[in-house]
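**Q** Please go over the structures that come below.
Nothing in this text is a laboratory measurement; each read-out follows from the coordinates by a stated rule. Computed from a predicted model, the values in this text were never measured in an experiment. Cβ atoms are built from the backbone, for glycine too; each structure is taken alone.
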Structure I
Amino acid sequence: MSRVIVVTSGKGGVGKTTVCANLGLNLAKKNYRVCVIDMDIGLNNLDVVLGMENRVLYSMQDVLEGKCRLRQALVEDSTYPLLYLLSSGNVAHNLSIRPEYIKAVIDELKTIFDYVLIDCPAGIDAGFNRSVICAEEALVVTTPHLSSIRDADKVVTILSTYNLSSIKFVVNRARGDLIIDKLMLDVYDISKALKIEFGGVIPEDDNVTITQVQNCNRLDYKIPSHKAFLILSDNIETGSKKLYDCTYKYKGVIGGMRKFFKRKI
């Protein structure tokens, strides 16, 4: 049974596309057939995050215009061959793309893949509706900052009006040193604020930027963020409620020293 999950956020810059890409990578590594769709039409960069930008020949727009078949537009990941990308393309007048056209494409993808992950544009405009109306589940990405949580709360309220079986949130860029000193909200505080369950928490980690710059999608679970994305994928796959501990490095005497020097940098 295929699952269609939209990954959305209340505002841009919270790491929504990174979460979508890494969730797809981890599910593919678990031997699921996964398609990630970039629905941020006109401002698409999922192909860049996955290091596929030079391999995209056709887009969603080409499929809808009959310029190619759907399978021709799918780009296979070079590291994890069960992961495929469907790029949206750069469409100047994207309002002309009707939700029912997108849904027809996704319905076809459901016959091919175990998971279809939709990278939704930030905000709540027409692109948001096009993405959500085709989905069955939703992940709302937020950072532990009040402005981001406030926007995420608005998105959760709107998502509740759609026919979704599950709405969960993912906290991205969590800093364990600030959480342990009560200077940043933890996942449980955010869960109370949003009144929905968590899907996972991803720590602030420079390795996320480094791997993207190097176009390296090989997962290394010694890297904190990669381990956290694995836990997120476990939660999505099985419905478990495991949580990556962002604070463990900052506990005890040695942890206190790490925390001190981190603040000084």
Structure II
Amino acid sequence: MLENCSRVWLIGGTSESAILARAIISNGLPCSVSVTTASAEALYPKTPRLRVRVGRLEATGLDQFLQEESISAVLDASHPHAVEISRMAIFVASSLQIPYLRFERPAINTIAVDKAKVIHLDNFETLLAGDYLYKRRVLLTVGYKALPLFSEWQQNSTLFARVLPSLKSLEVAMASGFSSKQLIAMRPPITAELEKALWHQWDISLVVTKASGVAGGEDVKRVVAAELDIPLIVIARPVVDYPQQTSDLSVALEFCRSHLA
């Protein structure tokens, strides 16, 4: 019965998407989740109403994927910086006239937490073109995909990186010039106590992170940066022209219900 029914495509891989998946199936709605890694698959419950597709989706095969899964609505809960999949999903949903909704994790309330020396930059290019990193002991918490951008700074600063505990993350980090002494593999969430211990251990003088919201630990980094008086550089979320967007779980569920009815 569930094999041929219409389904929601939930673009996942984040803690928010796992919460959404549980809410969707608890409301009796069938859902197909896409994630890029096998470790992300473990975030989702095993149930007939939920299919999980592991692997990178390419633009050329997206329409076939939507048709094979009988997708009638797209709920995009990917990471705020995972813009490639969002843009592809927006394009294919528009082409096939399938409703699309972006579920965006809320941004940090900076008024409440910004006692730190926070430097807001639009993108990595602005960071790397300046002298922010020069002669600093820098902790990068920006994801493994951004690490190759910092290769040329290995000679002019002391770089450390925290990455997810996956073979791919470590391979990319090592290829970008990071030795084992410059890396720690750890899965979030990271407590404030652990952040402080790590920053002390490496004698960090600057931290670079992405505007990833509370779910990405941005609030904890801001608090620790203020307490230790260490500057924090925050790379802004990329600008994407989402057709419609919400951070309200009830709105997301109603979207799914209305297009699966």
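**Q** If we compute FRET efficiency 1/(1 + (r/R0)^6) of positions 20 and 132 (r between Cβ atoms, R0 = 25 Å, to 0.05) for structures I, II, which one ends up with the highest value?
**A** Between I, II, the highest calculated value is found for I.
**Q** For which of I, II does semi-axes √(5λ) of the Cα gyration tensor in Å, calculated from the coordinates, equal 32, 20, 16?
**A** Of the structures listed, the value fits I.
**Q** Rank structures I, II by Cα Rg over 2.2 N^0.38 Å, for residues 148-195 alone and report only the one at the top, that is, the highest.
**A** Details: I: 1.30; II: 1.20.
Sorting by Cα Rg over 2.2 N^0.38 Å, for residues 148-195 alone in descending order puts I first.
**Q** Looking at distance in nm of label points 7 Å out along Cα→Cβ at positions 12 and 52, point out which structure of I, II has the largest value.
**A** Largest calculated value belongs to I.
**Q** Now a separate question. Can you spot which of I, II the value 70 was calculated from, given it is volume of the Cα convex hull per residue in Å³, for residues 204-243 alone?
**A** This value belongs to structure I.
**Q** Please state which of the structures I, II yields 15.5 when mean count of other Cβ atoms within 10 Å over residues 36-43 is computed from it.
**A** This figure was derived from II.
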